[in-house]
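In what follows, structures are represented as structure tokens.
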Structure I
Amino acid sequence: MQRLGRLLAAATTVAACAVAVPAPAAEPRSPDPDRLSARLDDVAASGTVAAIAQVRDGRDTWRGVRGTSRLGTAQPPPWGSRFRIGSITKTFLATVVLQLVEEHRLRLDDPVARWLPDAVPNGRGITVRQLLDHTSGLYDYRLTLTLPPSPGFLEYRWRTWTPQELVRRAVEQDPEPGPPPGSTFAYSNTNYLLLGEVVEAVTGRPYAREVERRVVEPLHLRHTSLPGASPWIRGPHPHGYVPIRRDGQDRLVDLTAMNPTLFGAAGEMISTIPDLERFFAALLRGRLLGPRMLGEMTTPGTEHGTYGLGLAWRDTACGIRVYGNDGDALTFQSWSFATADARHQATVVVTPDFRGDPDAAVDAFLDDAFCGR
């Protein structure tokens, strides 16, 4: 789920593989710790219960925490907190899909129907590549759900969803016919539910197991997990909340524990800041993919786009391009980006209170993290 928190806020008020990644237009500079601290203050004040950040500049690391781990207490969020990473899950899954392409077990231009014959209409006209870069034109199942602040959202809390059930909700919609697949970027979580099913069809194992054995275990991401239907976050973590309207007022409800099959392959994973930064460093440095597939990953699906095959990028205020992804899992929002050589990284995690939108404050934090003094 990407940037769903913004909608809720409105409703409630590579070394060896560097050739595969375009060179930045400017060189990163060492960040100013005082400015980072002030910027994190701004993030915390923009509508959060807690905010946690880390910036790596070569061998130097800056860390900061703000807010409270749980409403009604003064306990700060613990460093090393676990959190739901939302759509950053997509980058892990895309990495596995591209590994299968490297192994010649799958092709980017395979039609979806080759692997999932009856999953979606026009399955013969939509390719694996178009699922990865969000140009399939498939309806986003998220738009079929009852969302906060509606009390009906709480009915999903313990419910186990299958990917087939969620995909069916999407394809049963009948929006106006859009542009042909491959022509337009339109973010859809349905794409990655299908990719999870494609991975299982190709390998004979659940996508979660493939992510574990191909990425999580080799990189020793000891605090990263794919919880399946388990509602719990194991280990230290801040609490997360959603606004629910009752008696005409929106009140925050603790939804830290919830069944993450609602997100599935589109956003179910749990991780930590150090694990995310280890993952993106390994990816950009060519430890997980070869130059050709990393090049595919960093090529936009549409002209002037900023999203490739499961990987996003942004240009900072000083012209430095950084790669990574952001995720919105309702109760947790996160951003993790790195320079092409992964020597400079910045990650921000918040538990939102939905009184505002932290995006602009996070953008300013990332600019200072990479542009420096």
Structure II
Amino acid sequence: MPHVVTNTRNLQRETLRKLQSDPKLSTKAKQLAMLKVAFSEDSKLLTSYVDNLVSIQRIYPRHLPTQASGRWSTLDPPITNWPRQCIEPMCQKRLQNDIYGIDHLGYIEHEWTDTCWSIRDILLPDDDEFLVSWDHDNIEGKIHDIIVDNRMAIKAHQQGYDLHTITCCNIFGYALPTDLRNPHTSEVDTAWRTKYNWQGKDTKQRVLAKNFNHGSKYTESYKFVHRIKGIEQYGIAYEQLEELAKAYIKANQEAWNTKLAIMGDIRKEKMARSLYGFRRKFFTSDPEVGREGFSHMISGTVSDYNNQTILAMDSWIGDNCTLLHNAHDGDKFAIKKEWLDTQYSGDIDKFKVDLRSIVERPITYQGRTLTMTAGVKVHV
């Protein structure tokens, strides 16, 4: 008979995290709980990844197009699963991610140093190569917003507005800042920041809004707040969080209704397709099918987009580039310096312009278009 296997390690970590909001526990008890979480995560990093790389100078991973989403699997070793988390336990950016629990939403990364780096940073070019990498800016959010026709969000993306700050103001009833692109440091919003005790992008209310923007995508009710990792760190009762979630849905009601209608169509047709046409077939009409199918529309599109980017890099540079790491929303390549000198006479700026034309392409759905912008880095 079929049975469900529960990942007890993950369950234990989530239980320990929730202890942080338990008023009955002492500060020492909470510290011990988080130390246990840190030990569990670091132990997994050591045994699952680091130990397998000892004394190995070069790896030869295999890439297989086998996942249901269309994403390429990477084996021997599974570098796509290597964590972004900094190895330094007291790294401030790592601690911030641990507090807010947003590592699955857009991990706060930083330039690595001799003591502060991620295991992903061991993927380096040879001496005759240079490194190129990029991470797309909220690509899942943008694809979601053009699918459900969230006009407020689409305008924010197009104009470069801070969507999470706008969302924060909508659900908490704050007045919008004057500078919607950078309200965190703009002179015109000095009084606004003082009024709301605004601490920049790390303001707890804004981070909560970011969690709402990301965590609500694949759910059908306000109860999505119970699924957001680390939500208990805010010290807000779930009843209040649910009311904030209802306010979030109300502020995006038309787009929310469109999403529910799409999920209903997927359940009825038992079929979902990415915006590139990659399909996923279902065999029941269970409620979960609508959510899984809608998730496929978005995550499958991200995979298709990224796969197309990798193929475009190969068509452009060919054997002079090597794929080092393919993440869900970005990639890392090593490129021969000789090719750069031959094709661009060492002109990095001109090379970056052509690189961006490949990495940052528009996606159009039912007449709505957004360009998938990215943070592009070239290390020569």
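A few notes on this one:
- Read-out mean count of other Cβ atoms within 10 Å over residues 190-197, computed value 13.0, structure in I, II: II
- Source structure of the calculated read-out (helix-only ellipticity at 222 nm (-39500 (n - 2.57) for each DSSP H run of 4 or more, over all residues; to 500), -8000) within I, II: I.
- Computed over structures I, II, distance in nm of label points 7 Å out along Cα→Cβ at positions 78 and 342 reaches its largest value in II.
- A value of 11.6 for Kirkwood radius over Cα pairs in Å, for residues 278-317 alone, calculated from one of I, II, originates in structure II.
- Among I, II, structure where semi-axes √(5λ) of the Cα gyration tensor in Å as derived comes to 33, 27, 25: II
Taken together, the values in this text are just the output of simple stated rules run on the coordinates, not laboratory data. Quick caveat, the model's predicted, so the values are computed rather than measured. Cβ atoms are built from the backbone, for glycine too; each structure is taken alone.
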